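Readers should treat all values here as calculations from the given coordinates under stated rules, not as data from a laboratory. Remember, predicted model here, so these are calculated numbers, not experimental data. Cβ atoms are built from the backbone, for glycine too; each structure is taken alone.
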Structure P
Amino acid sequence: MDQPFEVRAGNRHVVLAQAAALLGGQRDLIANAANLSALLFYALDRINWAGFYFFKNGELVVGPFQGKPACVTIPLGRGVCGTAALTRQVQRVADVHDFPGHIACDTDSRSEIVVPLFADDVLLGVLDVDSPVPGRFDQQDEELLVEIANLFVRSVDWQ
């Protein structure tokens, strides 16, 4: 399914504007991650999980999210999230069953996109979005989620 990124709440510009409004004026990590997770979960079509993992003590630890309960910790280099964090590259996976070492937190997930979060070259965590639809994510999805992830990183006091 090579369909463009579908947004329930309008077009990409609307979602970006909503994200900027939610993040504007608030610097708290948990508040911003929680609101952004909810926005993505309800604004994006055909997804079943949206949220964050934060880098703590050498591994990724689940943060605010929307969807079924998630894996609590993920080692760097393991699964799609751990690979994105370790390689510092967006991972866009058309079928997670074909991804070596995929961690099946939600067995309904078939495709996934993970955007690593960095500030001043320091790993902060990842933004993770899953879909029950194989091939759900494309280049436009990646561009939108990278922009949203960058908004998020700039919105938080990381100290």
Structure Q
Amino acid sequence: MTLDIHTQKGIDWLETLLRLANLSVSVQGVIPEGAWVEADNRWLTIPAHHLTPTQIQILIGQDGEVIDAIQYLASALLNLGQPHGERVAYTIELDGYRLGRQQELRAIAEESAAKARSSGKEVEIRSLSSAERRQVHSFLQECSDLETFSRGNEPDRRLIVKPL
């Protein structure tokens, strides 16, 4: 399978980062089965079978803080100097963490949509990373009776679900 230039660039960068952390693994540019994927998104999967449970826990971090930071760095650094239309988002997967988080985000999106519809008022979702806010926006895009937008500034930026 031939990988596009963005995926290969992401694999090379992530393997280098992991090697600097004394972890020798071959990153894969595959989309896990059941994953939700945007068109401009590239998945970089770190195979867990070569890592110890402690190494996996360290790479994911508490509440996903480490894997989120790695993902943020990948997207920021690998898009430096790229024209706006050629930028891509990178999703870092390890041991099913992203797939599980996507399911949680979909449930949060559905619950917030139901609350907004039943109350007729805005529903505020806190504690999401920018990538997670983008996913919830996308999940709810197909709801013609709702509007989503972000409010506030990092680190207290919130996603708002509002009935139309």
Structure R
Amino acid sequence: MTTIQEFLKELDNEAVATRKLLERVPADRFDWRPHQKSMTLGQLAQHIAQIPGFISATVKEGVFEPSGNRTQGQPESAAALLGTFDASMASARDTIGSMTDADLTGPWRMIRDGKEMAAMPRSAAMRNLLLNHWYHHRGQLTVYLRLNDVALPSVYGPTADLKL
């Protein structure tokens, strides 16, 4: 079983890679999107910046009821994007740091319109809704950046743009 300290360590390690990507998002391309059904580059980056902070709203309590509003905001500037990320990370660290290892085994449920959509231990919700969700969108961001000719930093190893 993962402990709170192990979870925080993974969160901090992944935050380094996430920040490197967010720092490369060109503000003058925030409105760019690869397809009309896709989020804009700015919306995707903003979502990635906010994901760690979602832990407060989604996992701290034993029940989460998502709202129907799925519109993602656009950052005002590159500095605002990084400020959102920093605030989101601080919130996640505070929330997770206030939990105990025993809290990780506690039940968590997602309810929509009175129906249970998911039920799992909090640790699984944290892994799925925070970390795996974050990695998924971070991967999308690398594609968006590549399509905009932005050099990719190392995330887990060398890239075509950066040799280690």
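Structural remarks
- Computing mean count of other Cβ atoms within 10 Å over residues 125-132 across structures P, Q, R gives 15.9 for structure Q.
- FRET efficiency 1/(1 + (r/R0)^6) of positions 13 and 117 (r between Cβ atoms, R0 = 35 Å, to 0.05) derived as 0.95 - corresponding label from P, Q, R: P
- Volume of the Cα convex hull per residue in Å³ from the coordinates reads 96; which among P, Q, R: P
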